[in-house]
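Peer 1: Below, each structure is written out as structure tokens.
Every number in this text was worked out from the coordinates using simple rules, so none of it is lab data. In this text the structure is predicted, and so the values were computed from the model without any measurement. Cβ atoms are built from the backbone, for glycine too; each structure is taken alone.
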Structure P
Amino acid sequence: MSIAILDPDKSIVDILTDLIGDMGESPCPFTNKDKFLGAIDPKTHNIAIISDSFTDVIEGTKQVYPSIEIVAMGFGDATACLSVGAAHYLKKPFMANDIREIIRALLASPKGQSEVDKWSFITADQSMKKILEIIHKIAPTQAPVFIQGESGTGKEIIARYIHKHSKRNAGPYVGINLAAIPDTLLESELFGFEKGAFTGAYATRLGKFELAQGGTILLDEVTEISLGLQAKLLRVLQEKQIDRVGANSPISVDFRVIATTNRPIEEEIKEGRFRNDLFFRLNVIPIKIPPLRARKNDIIPLAMHFITKIANREKFGEKILTQGAKDTLTEYSWPGNVRELENAVERAMILTDGSEIAADNIMLGIDMTAAPSQNSAVGSTIHEMEKGLILSTLDHVDGNRTKAATLLGISIRTLRNKLNEYTEKGQFSDALSVKTSNGLSHNPS
């Protein structure tokens, strides 16, 4: 697959041709739009870089060949190009790294790849690409997989991918978060129970292992279970049999197991919190996902992917990251990893007016809304802390209730009810001018 280039300025075409060639991709340069239209073909081109002086070509290409991703470039307004189908807009003069980042993001996305490419991951990082090669090899097998990585790195996404590309993909995929269920209930959740096994057991219930019959079971955060349950889990993995609570005989089960943890497993074993024999049973295929801060090449491609995803979901126009915004994203440490990045992009998409996301539109860390500090919260009631957070968030977004509700994770109705309550108590003036999502000021009364 090659990358088509169309610009009336031959010097720009030559620069892009060299740059794309240096990336190991195949450029297909044009300065004449008729020749471009005669040659463009989704069988040979997956990306087209087109000057904004040819908006008719951008629109026509996207209408006829929707699978071709278009990058517009020029000195004008991005809105016109984005509205007719461009995925990105690059302002001239541009830095070489800007176009590299956009091309990498598009090539890493499923749309930018050829139809025979089975990957559905967004990555430009070499360490992640090696992990994907391993996943591709082991997915069709029956081998147990043990995935390690910090929270938010995408462990469950990888588990689902493995199941989807396995020989068991026609069977069920059953996941259970072992950290979210009390230890006293875990045995019955995993292995099921017979009617009358205990008070309240009014009917026989199948456990997760039986529900995963013929498919895959994901044991999420497996290091969180007790040593006693670890021993029972080991027997299930060895014998492929489970004992329902209250049953008289074992039941054979057929499953593939994938386990995950966000803890350092070697330390858990050393401290005696996790059985060594269970680890070896699970760790046939080990996969360690590096944190996002260790693969900075993935940050911008992922951010661009989330911009497209959120724009499609919310029916927004796509927005462009300024260089300052890109610097802010790449310099941050991302303790919450990919999940935190997606949340940050979603906030920026919702709270930013216009077609560009600047550095000051990106809110990172835990103090995003200037909420009261931990010290000032001491001695305050929950009601007072809630009120402080709501009012400070409202102030942060200049009175825009739609944006405030989105940022707080509550409905507009809930926010309105809270403000009415504060108004009745004289804690909030409802006569103040506020803004709605369209940016117009009005009096809420």
Structure Q
Amino acid sequence: MNSASLTYLRPDVAALKKRMDDFVELECIPAEAEYEAHMKDRNGADRWTMEAVPPCINRLKNRARELGLWNLFVPPHLISRIPERALAPAVALSYREYGILCESLGRAPTVAPEACNTSAPDTGNMEVFLEFGTPAQKTTYLIPLLQGQIRSAFLMTEPDVASSDPTNLETKLTKKISNGTVEYILTGRKWWSTGAMDPRCRVALVVAKMDYSDPSCQAQPQTSKHGAHTIVAVPLPHPQVIMQRPLTVFGYDDAPHGHAEVVLNGVRLDESDLIFGEGSGFRVSQARLGPGRIHHCMRALGIATRSYELMLQRTMERKTFGKYLWEHGGCQDAIADSASDLEAARLLTLSCAAAMDDVGVKNARDKIGIIKVTVPELTYRVVDRAIQVFGGAGVHEDLFLARALAGLRTLRIADGPDAVHRRTVALMEIKKRALRGSQHSRL
């Protein structure tokens, strides 16, 4: 597809995007100050209570519903599985079309995604329940999530192992059988568990390694290294789930949603808590991560574009040595380089999303890996240049830029670090080349 095709929107989607753009610019961005003011004087445990949730969030949620901007993340193939028709998106969007709207959401990253019920990790968790959840799980967790009444968490990363290799995970799900009844005991420690301390969080999806060492499990199943993991839905709050502490990202705690270190102290579960059965953890995780990386990258582009616009405005208002900043060669370089980086990031991501629409998420893994490495780097550079143009003001909390930089730097680690995605891309490129070579040898 050419660049015009990648950015094309059907008339109804173009109208939707116009409503989204107006909502973000006229309502979400102005609400950021209200959000920050509400949190400013809250300290310690006060930052993780229901009272800490800024009132502007519910107001904006209601407004997003009115505008038809609710649950737009649900891909077409999963819409039919939504239990209640009223919770379906107003317009069925392809991955590429939704990606374009994600750029708009990224312009107000603290407020807009949650206002439209498209925040991570909730979107990925909802897709898991839609695709793999049981009817009971959909009733208990999916419907309240789609309604925006509760939040959720995804617990994978662990402090004691290199979690970028999931085969290293040590959290155990011990299976026990007594009088024909199956019970599972979940034990371990997780961290960077986004949303776990949110006072509205009512379920955590936890990745654990199956443990069949109990004597009641007479025959241990033979599993591959990627078939040893299971995902379970843990109801929260739970007496055996201990929120050890909130974690900060470059000093930001992102309360009241935030990130937590969590202790799983012998959580008792049963078969109804498993997601798609034993040993399906890798398959379920991969299904939720591919679309999520499109969301992350396009929101990153929205963050960087807003930063770029702030930089442009600054260069047109401030003077040094008798000239506006934009008249200096160094600033002209920063402007040109940033425009190039933004265009490259946008087209790379939309090309990936179009491939996901055409050939499916699994067959677009190489492109997903490429954008996950490249787009955070490109967008980070744009924000970094903007901070340099603003000088001291750029690193101050009064502006959007410092938090933007922290978020984009973190994105190079979240959902898999750069090195893992580079490895994936390289191995796939070698495999394609080897296949071409074997085909040529037969000609």
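Peer 1: As an exercise: helix-only ellipticity at 222 nm (-39500 (n - 2.57) for each DSSP H run of 4 or more, over all residues; to 500), calculated from one structure in P, Q, equals -12500. Which structure is it?
Peer 2: It was calculated from structure P.
Peer 1: Given a value of 3.1 for distance in nm of label points 7 Å out along Cα→Cβ at positions 88 and 184, calculated from one of P, Q, which structure does it belong to?
Peer 2: Q
Peer 1: For structures P, Q, calculate Kirkwood radius over Cα pairs in Å, for residues 272-327 alone and state which one comes out highest.
Peer 2: Biggest value here belongs to Q.
Peer 1: Out of P, Q, choose the structure whose coordinates give log10 I(q)/I(0) by the Debye sum over Cα atoms at q = 0.08, 0.16 Å⁻¹, for residues 192-351 alone equal to -0.45, -1.04 when calculated.
Peer 2: Source structure for this number: Q.
Peer 1: From P, Q, which structure was Rg and Dmax of the Cα atoms in Å = 22.8, 86 calculated on?
Peer 2: This figure was derived from Q.
Peer 1: When distance in nm of label points 7 Å out along Cα→Cβ at positions 48 and 72 is compared over structures P, Q, which one is greatest?
Peer 2: Answer by largest value of distance in nm of label points 7 Å out along Cα→Cβ at positions 48 and 72: Q.
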